[in-house]
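Read-outs throughout are calculated quantities, based only on the coordinates presented, and are distinct from any laboratory measurement. Just so it is clear, the model here is predicted, and its values are computed rather than measured. Cβ atoms are built from the backbone, for glycine too; each structure is taken alone.
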Structure 1
Amino acid sequence: MTDKTTRDTVRNANFQDTYIHTVDQPWIPFSEGIDIKVLRTSAETGTWSVLFKCAKGSAFARHEHLGSGEYLMLTGKMEVRGGVQKGGITAYPGDYGYEPNGVIHDSTCFVEDSTFYFTNFGPIKFIDDEDKTLFVLDWQGVRAIEAQGKEKLAAAAE
């Protein structure tokens, strides 16, 4: 081995890349009309990265970001806070969005079948119209959704 290869091998022995062939991963039910593929969760930082597949007409319930988030639309059309025609955002394939810590999304709707990549740097708090907490989704909750979904898929395959 060359000196560079030896140095790289020694350094990289302390790390492990994450590689996921996403087409081989099952879609797990997340909420009505919305499925998820978990790509990575981090106990160290609370960060979680996923793919979402959202059926036309589905929506995320009212929520507040307790950590910033960012997304990349892959297919379809997403309307945040009613879409651009109501002063919000309309995201199309190739669009990138950043959602700051503390932002509240009252309505995030999918007017077409859509998929997008999403990373959140902390939990998301789902709230009602009076801002009362319904539940908080963090990296541990994302892992639990994945584990329960995979268990149900395995049981259905038997």
Structure 2
Amino acid sequence: MTHLALSLFGTADLSGGAGLWLFLSISVVAMFVVFIPIVTWIGSRQQDREAFYKAETFRRLAESSGDAAKAAIELLREQSRQESLKKIEGMKIGGVINIGVGAALMIFLHSLGGPGSPYLCGLIPGLIGVALLVYALFLAPQTDREPKN
């Protein structure tokens, strides 16, 4: 370690900012080179496994009999409808959160300063939230709101 410090900093003394810099640089490299790719790889393997088991289940149901095939197709449609509803609900929540952030930002920036305060910058996230809500409520493809029993 002393040899590394001598080659990097010209001194063996790692007190002050040099030791902290060395620690943080090694930590950042370890995180980006090791941790993030491993987490991404594990997540993709899990998604692949789930998709495989889902496809295998539907294949077996479709091969069994006519009634089971109809049930498998209905189950697939229901899952697709649930995913669509989940996306639309996420857009609604995102729109409400953006409107709240925009209003809070406008209040905060207006309270900071005098006549030239940039409080209208809060309109940016607020209008993004309005756009998300308008799409989710009026423009998105309509799905059944009530689950089928």
Comparison of 1, 2 by mean count of other Cβ atoms within 10 Å over residues 38-45 - largest value held by: 1
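By the measure Rg/Rh (Cα atoms, Kirkwood Rh), for residues 54-125 alone, tell me the structure among 1, 2 with the highest figure.
2
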Computing relative contact order in percent (Cα under 8 Å, 6 or more apart) gives 25 for which of 1, 2? 1
At a computed -6000 (helix-only ellipticity at 222 nm (-39500 (n - 2.57) for each DSSP H run of 4 or more, over all residues; to 500)), which of 1, 2: 1
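Here volume of the Cα convex hull per residue in Å³ has been calculated and equals 159, so which of 1, 2 was it run on?
Values: 1: 159; 2: 214.
This value belongs to structure 1.
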When mean count of other Cβ atoms within 10 Å over residues 94-101 is computed for each of 1, 2, the largest belongs to: 2
Using distance in nm of label points 7 Å out along Cα→Cβ at positions 86 and 118, single out the structure from 1, 2 with the greatest value. 2
